[in-house]
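Every number in this text was worked out from the coordinates using simple rules, so none of it is lab data. In this text the structure is predicted, and so the values were computed from the model without any measurement. Cβ atoms are built from the backbone, for glycine too; each structure is taken alone.
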Structure I
Amino acid sequence: MTSLNQRTVALLKDRGYQCDIVESYNAFTKRKKDLFGVFDILAIGKGETIGVQITSKSNISSRIKKIEESEYLPLLLEAGWRIIVFGWFKKDNGRYDYKEFEF
């Protein structure tokens, strides 16, 4: 089984980007921590930097709201970062697909 992180990294690599998973797990608190509180993956290439949030299709709106409320959003956009949310879902045929939202 392929994780959503792995699926997203493969998708971005196919688009010509180098990626790294920047989400970490704190064993003490038993919680995940995203880069700047909002990014799971950082992608670079084609002269740009992309911060990526991964979620399920049903949670896209809550992740968009989370990013909109981030104190870092204006700074990241001013720095020229692209910010993308990928919402993954399983189709009736069993294959995964995604909905993409970009700020």
Structure II
Amino acid sequence: MSVLHITKENFNAEVLHSDRPVLLDFWATWCGPCRMVGPLVEEIAAEHPEIKVGKIDVDAQPELAAQFQIMSIPTLMVVKNGQITQRVVGARPKNQILALVQEG
């Protein structure tokens, strides 16, 4: 499955009402660590159809960034059954990102 671009318009349907765990990547084009995490997030989306993966560009979606009090990027969050179960700030290796979803 491909990475979804999450906006304030599709957030409720794609994230809060998802029947699968959702991995969210809050990022920006100018962020170096975000560019390191981005390909890992895309690999996870391609390799794990049981996980819904979404990216939120904090510059394009400032309302969502504010709603979740995103102060530093990349921020990765896991949402299950409409609830945030995990949240980490900073670049992580792929195995740690996957562990977030499995633990949460």
Structure III
Amino acid sequence: MLWLKGLLNELQVLRNETMMLNCDNIAAINIANNPVQFDRTKHVEIDRFFIKEKLDSGVLKLKYVKSRSQLADCFTKGLGPSEVELSCSKMSMLDIFSPP
């Protein structure tokens, strides 16, 4: 998202708005917002501080969404036919081979 924001900024087609990152993991949101280091999060220390910096500066905002509403799952996970159909309908994608 930050790379795309930089690209759009160079092309001068970017409005300066906070980017919303939808996340279906409450624990990940809490870790990103909490400055306290936990023993279980040592392996994500650098990433956590990077995200925290972006949250504090207002560049990024984390928003919780239910797993069922997470549209990115169709790009990152193997889904069954009904889940794929639901994701495609949410993104307003049409099956061009479907009879009218």
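Which of I, II, III yields 30 for relative contact order in percent (Cα under 8 Å, 6 or more apart), as computed?
Details: I: 21; II: 36; III: 30.
Going label by label, the one that fits is III.
Which structure, out of I, II, III, was helix-only ellipticity at 222 nm (-39500 (n - 2.57) for each DSSP H run of 4 or more, over all residues; to 500) calculated from, if the result is -9000? Could you put the intermediate results ahead of the total?
Numbers: I: -7000; II: -9000; III: -12500.
Computing helix-only ellipticity at 222 nm (-39500 (n - 2.57) for each DSSP H run of 4 or more, over all residues; to 500) on every structure in I, II, III gives -9000 only for II.
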Note: mean count of other Cβ atoms within 10 Å over residues 49-56 at 18.8, derived from one of structures I, II, III, originates from structure II
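Starting from the value 3, 12, 22, 25, 20, 12, 5, 1, 0: which structure in I, II, III was P(r) over Cα pairs in 5 Å bins from 0, in percent calculated from? Walk me through the numbers before you get to the answer.
Details: I: 3, 12, 22, 25, 20, 12, 5, 1, 0; II: 2, 14, 27, 29, 20, 7, 0; III: 2, 10, 16, 15, 16, 16, 12, 7, 3, 2, 1, 0.
Matching structure: I.
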